[in-house]
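A short reminder: the numbers here are calculations on the coordinates, not readings from a lab. Just so we're clear, the structure is a prediction, and the values are computed from it rather than from any experiment. Cβ atoms are built from the backbone, for glycine too; each structure is taken alone.
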Structure 1
Amino acid sequence: MTLHLGKAPRTHRTAVLKGPPLHPSARKGQPTVAVLPILDLRQEGIESHLTEGMADEILQTLNRVEGLRVISRTTSFLYGGSTLSLAEVGRRLHADTILAGSLLKQDGHLALKAELVEVASGRMTWSKTYDFERKDLFATLEDVTGCVASAMHRTAPIRPGHAVDLEAYEYYLRGRQYYFRFNRQGMGFAAQMFRRSLDIDPNHARAWAGLADCAAYSYIYIERTEPQRELAESCSRKALELDPELAEAHASRGVALSAAGLAEEAEDAFETALRLDPNLYEAAYFYARHCFAAGKPERAVEYFEWAAALRPEDFQAILLVAQVYHSLGVEDEAERARRQGLALVEERLARVPDDVRARYLGANALVALGEREKGLAWARMARSMDPDDPMLLYNLGCIHALANDPDEALDCLEQAVAAGLTQKNWFLHDGDLDAIRTHPRFQRLMDILAG
């Protein structure tokens, strides 16, 4: 399946958040800052996710600064290590100001050099070098964000939190990277990384939230067993106990509650996450998926669009909302979103040709746009890379249904169910499957899922 989520006509959208937070589009016209990934100049830094994570911590805090617009992570991080001047990078990103930095290891300490450059003039408006121990990482990053906000005549929010061990933080970052592959193998690696993070620092709330996400995904799409559901529930609850103000913890709680079928409680958790951090992609994206599974396509559209606005270079939310637009009969919006998403997929595959999810989501868009043979070729390529993954098999079923190949579509769907994807709501609400709903084999599948 390409998680097919629906989109509501723009004229029919309604505000669904209680005390709605600031939508990303509302920040247009505000001063804009781009945060580049920090250059890792440590000898052992080749395999490290630390510097990217440090930049992301700064970026996420700046995202919560009132009156400031921050270029999305995926867009600005494309320029990490660029030979262009900072001013030129800023112009290409349409930013007013750009933040860059580098990390060194000196005599057992870490040395971070950060500088803020005004794009229009190329003038450095602030710079500072920090010499700190591993345990002081987050205090250092808090000072950086405060100084950057002050230089832009804003005030950065300060939220006390647990000072995470540096090694535990790096394992957490690796886990998030694996998690977003959205396949069985990636989910297994992600869970291992989160567990290693917790072995080092049992009070790391984000790692508990990450482990909850892995368990919830496995329960919904791979292994629908009570231990997986209980793990998602207990880990998400632990994350909240450790840090009640952590938006990621509330988003993970929403995912766990959604997996357990507690729809209203899940919605409350997602809305709390977005109130705490309106720029948390995961909260908007997973809320959209929850709404779709709950048979609320108009609200799914709202939150997929929200997620797409937060990460305009990410292909997932925009392609999923295209499918929901289609299911709602809003074909002009469906085509617009598909073409936009397909362009992003092609950019992604040029950099990461073995991205299976990009390949099959792109295949769906190609078939829907009338490029049937190319789309089916992409689908075959995706299957050759990960032939037994249940999420992939479900998506292949959707692609073949769109391509008017019902037997192959049903073969893939039956294999997806046999492999562990047993969440009936996707089958019920996915518009890509409309062409095969009356087929006896599909009806038998529904009986099995109702089981």
Structure 2
Amino acid sequence: MKPAAVLIASGLTFALAALSPEASAERPPNVIVIFTDDQGSVDAGCYGTADIATPAIDELATRGVRFTQFYAAAPVCSPSRAGLLTGRYPVRAGVPGNTTSVKGKPGMPAEQITMAEHFKAAGYKTAHIGKWHLGYIPEHMPNGQGFDHSFGHMGGCIDNFSHFFYWQGPNRHDLHRNGEEVFHDGEFFPDLMVREAAEFMTANQDSPFFIYFAINCPHYPYQGEPHWLEHYGETPHPRRLYNAFMSTIDARIGDLMRHLDELGLRGDTVVVFQSDHGHSTEERAHFGGGSSGPYRGAKFSLFEGGIRVPAVISWPGELPEGEVCDELAHSCDWLPTLAALAGIGLLEQPGGIDGISLAPLLRGETDATPHELVHWQTGTGERAQWAVRDGDWKLIGNARDTSNPPVPGAAKPQRGLFLANLAEDIGERRNYLGAEPERAERLLEAHRRWAASATE
């Protein structure tokens, strides 16, 4: 974390405040988690992208801490969301891959304790607004998983104006409020999300609230506003479509923050921003549009471009502002981190959680990542794609490269394995398997031990 002096001072201030009787009598902070969908690893101005206007995201970074080595729990939607909400590796949360977009089909098991359930037990009002994609039966939908209020779509994606799921027939309408189908035909879904969140914040401004604002963009279909399409008129296809959509949703994030300011709650609210994984190169996303910058891979891949994501935490007056954290962190870490910042205890989860609080790192009490090893797995069985990272080294099994266009000169897996050294080769072009067989074997054995314990 840089600069350390600022963080140490902030940490001391926080510690003294926590000891004061006046502070202990104050209500805990509100929490808003903004979770974008299929946003590229570098696709925000604060991450160096020069061709997309993202002033709202950039302001969050200016008023908070921006991570440079932050990882999603998975390179695909449902398991990434399960990891965020439970603080558990997705395979341990019962969601090794995408769940259903079909009504009446199950998803994440109800015994998994979500972030909403933890905060609700601590007296928070809780809301899910946006995409769910973690089950489509009542006990697996948001109101069955700790959310007092829910508004959004239960499947993987919708058209933002008709609110229909068109990608796996038959076409079906998917817009719900508290489990009941509702109709807002022709209204732009991100606008509906902001309106719903504003109403929830206004109604609950006198008590602490938790909002999971799971915006379903820039996931296909790309539906940016006309003025942004005109603004990016000289940008090559499909980057033009993607950029217009990114700027469109950034404006909605700005609207959400402005409403928080109008209520006078900005200093009383912890805001987390993160993408669920890398950008899509699927046909339905015009084979691309987003960018992973220097990284190899995209959505569905455990190369860096599939899992290294934009991530920011902001709490003006309580956490550092305008700082950069270069230490490794993971989306499972948000649950214990937010609980620590809010001063609430966590409910007992059988088997425990995998996330580790980043609060000491954010407060300047340490300058090291809390993680020794980090694991990923999507799918099950012999064909499951998996990875384990230890320091600068990362071993991937059954590696899938979804880069489009392909990375020139990039090596392929050998015997199904790809060993990367991220300090020497951030683009993961070289496979170090032959040069470091003993290291690869140690990481392979670490994965095997973890995989055996994760499925117990």
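Supply the structure label, taken from 1, 2, corresponding to mean count of other Cβ atoms within 10 Å over residues 88-95 with the calculated value 26.2.
Here the read-out was taken from 2.
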One of 1, 2 was used to compute semi-axes √(5λ) of the Cα gyration tensor in Å, for residues 152-303 alone, and the answer was 27, 20, 16. Which one was it?
-> 2
Of structures 1, 2, which gives -18500 when helix-only ellipticity at 222 nm (-39500 (n - 2.57) for each DSSP H run of 4 or more, over all residues; to 500) is computed from the coordinates?
-> 1
Structure responsible for 18.0, with mean count of other Cβ atoms within 10 Å over residues 280-287 calculated and labels 1, 2 on offer | 2
Where does the value 17 come from, among 1, 2, when relative contact order in percent (Cα under 8 Å, 6 or more apart) is the thing being computed?
-> 1
Using distance in nm of label points 7 Å out along Cα→Cβ at positions 328 and 352 as the calculated read-out, with 2.9 as its value, let me know the right label among 1, 2.
-> 1
Work out which structure the value 61, 54, 46 belongs to, where Cα extents along the principal axes in Å was derived from one of 1, 2.
-> 2
Ranking 1, 2 by mean count of other Cβ atoms within 10 Å over residues 320-327, the structure that comes out highest = 1
